[in-house]
Structure P
Amino acid sequence: MPWLVNIVHREDPVHRPAPAAVQSRKDSLLGLWREHIGPVAEGGEGDYEDFWEQAVRLHAAIEAFGPGNIWLTVSQHEYGEARNLGTGERRPLGELAHLPRYGAQASQRHQSVDQPQALLADNYYEYEAFRARAGRRLAVCGFAPTEEGATDLGDVLAGFAADGIRKAFLKANLNKYAAFPVDLPEGFTRDDAGATMYDALDFGAMYLEGASRNLLAQEFVTMEYEYRVFVVGHCAVTAAGCIEEFTPLDNNGYRFDNKLRRNRAEASEVGVEPAIAGILTGFARNTIDALALEVPELTDYVIDVALGADGEPLVIELNPLLNSGLYASQPFRVTSAMAAQENAVLR
């Protein structure tokens, strides 16, 4: 089964000393990079995590799909065409647009280039399976909406404040546009919402005005041990703690890596926490099953989960599978599951 695989070209990685086994894997990945992407001088000034994540994605695709089934594009390096890793043949991207994809996808929310799975994952806040497991109050609303009867952000935040909630977290339902906390002091009213938005986003807030359902307003709650689970075909295939400095090179040999960081924002110490990883994995699987019943067409995505202040697990959010950071997961598990899923469709 042919695949259209995109790898983002990254600068030479900053050097980090590594144990012999990890260094051997790095050397192998560098060999693949030189063969299929281009020269690389180890010890450069590029971002370490960005480079190795792309290198691992390349390796995972080759191992699962096979070189002859990969039509490769390299963002920021090759434009308008893809080349077959087995034969070297080149074709215009337009001839390959029908192929299943792997690797980061350059797209924006609700544009035609977006993949259906990405759009379904981005709409997670609409699903009861998420809402019932969010562990916090939330509402979809608009900032000064013009549609009659639409839920206004000001009313939502004023309702939070009246119930004693002193902090909220706002997220624009646009790909990576805005996500930020806001304080709700005693006496906060709906009329304070405008100043709150402009204080946070400056004139960028004007781009959110008028729409009816472009903001997710959430009660701000403590989230500890954030954990990312990768889902293919309604099944959890691998997972890892949300630890920014980790890549799949840091995976400890387990499909569901059990190294976790208690406080992500404060970059607290990383520890091995198998019991907590087990709780989070089980909870994620329960949520995945519920989503499969509610939204059966949503099959491939990542789900981020954590423990709340009461020690109970909650869902943070869903994200599209192809553009999500890997952390210390096992990407080959993802590509293998994707290949199996496509092959099953062809039978």
Structure Q
Amino acid sequence: MHMADALLSPAVGVTMWAVTAGAAAYSIKKVQEDMDEKKIPLMGVMGAFVFAAQMINFAIPGTGSSGHLGGGMLLAILLGPYAGFLTMASVLLIQALFFADGGLLAFGCNVFNLGFYTCFIAYPFIYKWFTRKGINSKRLLAACLTAAIVALQLGSFSVVVETFLSGKTELPFSTFLLIMQPIHLAIGVVEGLVTASVVTFVWKARPEILETVLRGEALGSVSLKKVLAGFTLGAVLIGGVFSWFASTNPDGLEWSMFKTAGTAELEANDGLHTSLGNLQNQTAILPDYGFKTSGNGENEAAVSKDAEKQSRSFVDAGTSVAGLVGGALTLGLAALSGIAISMVKRRRKKATTEG
């Protein structure tokens, strides 16, 4: 559900940047108020894990489409909504800048669609409701499954609204909506089941992590070594090896666009779109999660994502490098975000004490 810039008008793209910036600023403020420094390495490792997980497209039987995990619910459950939202923003920024996955103008929309609904709607109003009387395997399954489905439905609905407000007549509102919602319902079911499996694993290994995060408390003396090691290993294996076997089918958004408009790509040639596209071509070190081909600076000279996937052998060095580099970059950015927030809080506290 990573939107390209061509799906948005400048007005909608800039507005959603502002909305997302506001949500990020609020999240930073909330994290500063109760900064748990033990979450900093967890933010980094979880960011790397979600980056790798988003590389794995799974086929939706009988449709010719595929889906991938969003990861927002997993981040909210293990980090809390505010740190989870900031980590999701880190994941999507690394993807847009260095892998040309999701547009720069569309960055605000993508963070909102994949992060806001999971962290601020599905997590507090659905997941916490199911687990309010305590945590067990059945409640975790029901909570993760329901929350993921609702969040994906809201996110896919927002995509339709954003393209409609952008004046994309190629994607009529009602037709696009009726195609987007069912395919993302199927993706939501898979995401819910996978999220429940991962969360249940963490709960059985370190139940106190889920319990303290659910109560909004600091992790304190809770040991994270096994959890950090497990997610680090998972990120390396998924990004470096399992990503070879990702489905080559178009994802839910691309598939829905093709069913609606007869094409999975729209054109936008105004000044802002062109400038941001050129910038992204320069920053993308591994476009479409693979090595650059000779002369691929412009969109028309680049190998399309689907064509590149179709030409890959199972063992793809470019994909492995992209998975490992992307995971490392995301880990670094998410962890640095946590460190920066912690440092600002300390300085303010010191200034207050000295004053």
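What follows is calculated from the coordinates using simple rules that are stated; it is not laboratory data. All values reported here derive from a predicted model rather than from experimental measurement. Cβ atoms are built from the backbone, for glycine too; each structure is taken alone.
Which one of P, Q has helix-only ellipticity at 222 nm (-39500 (n - 2.57) for each DSSP H run of 4 or more, over all residues; to 500), as calculated from the coordinates, equal to -21500? Structure of origin is Q. Rank structures P, Q by FRET efficiency 1/(1 + (r/R0)^6) of positions 68 and 164 (r between Cβ atoms, R0 = 30 Å, to 0.05) and report only the one at the top, that is, the highest. Structure Q comes out on top.
9, 32, 33, 21, 6, 0 is what came out when P(r) over Cα pairs in 10 Å bins from 0, in percent, for residues 124-323 alone was calculated for one structure; which of P, Q is it? Source structure for this number: P. To which of P, Q does the computed value 19 (relative contact order in percent (Cα under 8 Å, 6 or more apart)) belong? Computed on structure P.
Taking 22.4 as the value of mean count of other Cβ atoms within 10 Å over residues 92-99 derived from one of the structures shown (P, Q), identify that structure. This value belongs to structure Q.
Comparing FRET efficiency 1/(1 + (r/R0)^6) of positions 172 and 276 (r between Cβ atoms, R0 = 25 Å, to 0.05) across structures P, Q, the highest figure is found for Q.
In terms of Rg/Rh (Cα atoms, Kirkwood Rh), the structure with the greatest value among P, Q is P.
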